[in-house]
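Take a look at the structures listed below.
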Structure 1
Amino acid sequence: MELQLFYRDCEQADTWMSAREAFLNQEDAGDNVESLIKKHEDFDKAIASQQEKISGLETFANQLINQDHYEKDAIADKRNQILQRWERLKGALIEKRSKLGESQTLQQFSRDADEIENWIAEKFQIAQEESYRDPTHIQQKHQKQQAFEAELAANADRIATLITAGQN
């Protein structure tokens, strides 16, 4: 009877892990990184709650083995299979989390680069204006030029930071 309970628990653990492995192996195309991270956090919680069941399964197997159950070798093999699969699943979870973090960083970099690229294009248009040749309103043009130079200087750090991030 205990052996049947053990195998039932193993089957449940296998089924649960199969579903989670399928989740980890699916392509994430179309989903934005933030929603994927949210799904991953939910997955983390499910893994944490399942850890208790896996530990219970291991304890039950050890108990049967220590009681010198007539199927102790098969029980030990099945326990080891479950535990190895469990560790692989947790490893895959960590790897997926890392990839999502990298994707989030890349997505943020891309947004920042687009924003700065648009800002530079706008400022380039202003710099290309030839209204400076007209001598009227020279004081106003001088103030406009100083403001332009100040804005360029103020954004130099932001641009340098983006370039450094892109090189990394």
Structure 2
Amino acid sequence: MKYARIERERRYRLTQLPPDLPPDSPHTRIIDRYIPGTRLRLRRMENETGNVTALKLTQKYDPPTGTGLETIITNLYLNETEFQALSYLEGPTLCKRRYPYPFNGKTYAIDVFEGPLHGLILCELELDEQTAAQPIPIPPFAAREVTDDPTFTGGHLVTLKESP
């Protein structure tokens, strides 16, 4: 794992955006293409006006003895030429709007899905090793925790024709 790192996060399902987070709040639009038969995704990130803020190729997978809380992730940041060269790879895509949401001293990432998954809202909280070991109450704006439910991982969501 020379270049990879362990990503620790809790995931939650929401039924709606928190009342103090209007849909027109600052956000990032994320388009992920999952490369079939691999653990790779090609990601394009744009601001609200459509300007590209990041392009990357990501490898993400579960550690051999891990839980839904931990994944191994490697990000390779790309320039436009590199991204275009890889964009010829076919694969299903997920589109979502990601909102930063500060709550109780932590910043959650709230994802509002578009397309076939319209209506699905998930929330992530990235944790460090020390915090990950501590119990974290479900935030009041979340309906339930889905950290250990593989249905709510990007690799599975991209295969669905409608919101779970």
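Please treat every number below as a calculation from the coordinates, not as lab data. Everything numeric here is computed off the predicted structure, so don't read it as measured data. Cβ atoms are built from the backbone, for glycine too; each structure is taken alone.
Work out FRET efficiency 1/(1 + (r/R0)^6) of positions 37 and 101 (r between Cβ atoms, R0 = 41 Å, to 0.05) for each of structures 1, 2, then name the structure with the largest result.
1
One of 1, 2 was used to compute helix-only ellipticity at 222 nm (-39500 (n - 2.57) for each DSSP H run of 4 or more, over all residues; to 500), and the answer was -2000. Which one was it?
So the calculation was done on 2.
Looking at volume of the Cα convex hull per residue in Å³, point out which structure of 1, 2 has the largest value.
Once volume of the Cα convex hull per residue in Å³ is worked out for each structure, 1 has the highest.
Out of 1, 2, which structure matches 17.6 when mean count of other Cβ atoms within 10 Å over residues 5-12 is calculated?
Clearly, the read-out refers to 2.
Looking just at FRET efficiency 1/(1 + (r/R0)^6) of positions 45 and 117 (r between Cβ atoms, R0 = 41 Å, to 0.05), which of the labels 1, 2 belongs to the structure with the highest value?
Max of FRET efficiency 1/(1 + (r/R0)^6) of positions 45 and 117 (r between Cβ atoms, R0 = 41 Å, to 0.05): 2.
Which structure, out of 1, 2, was distance in nm of label points 7 Å out along Cα→Cβ at positions 109 and 125 derived from, given a value of 1.6?
The read-out comes from structure 2.
Identify the structure, out of 1, 2, from whose coordinates FRET efficiency 1/(1 + (r/R0)^6) of positions 69 and 85 (r between Cβ atoms, R0 = 30 Å, to 0.05) was calculated to give 0.30.
2
With distance in nm of label points 7 Å out along Cα→Cβ at positions 61 and 77 derived from the coordinates and found to be 2.6, which of 1, 2 does the value describe?
This figure was derived from 2.
So FRET efficiency 1/(1 + (r/R0)^6) of positions 13 and 149 (r between Cβ atoms, R0 = 25 Å, to 0.05), computed for just one structure, reads 1.00; which one of 1, 2 is that?
Going label by label, the one that fits is 2.
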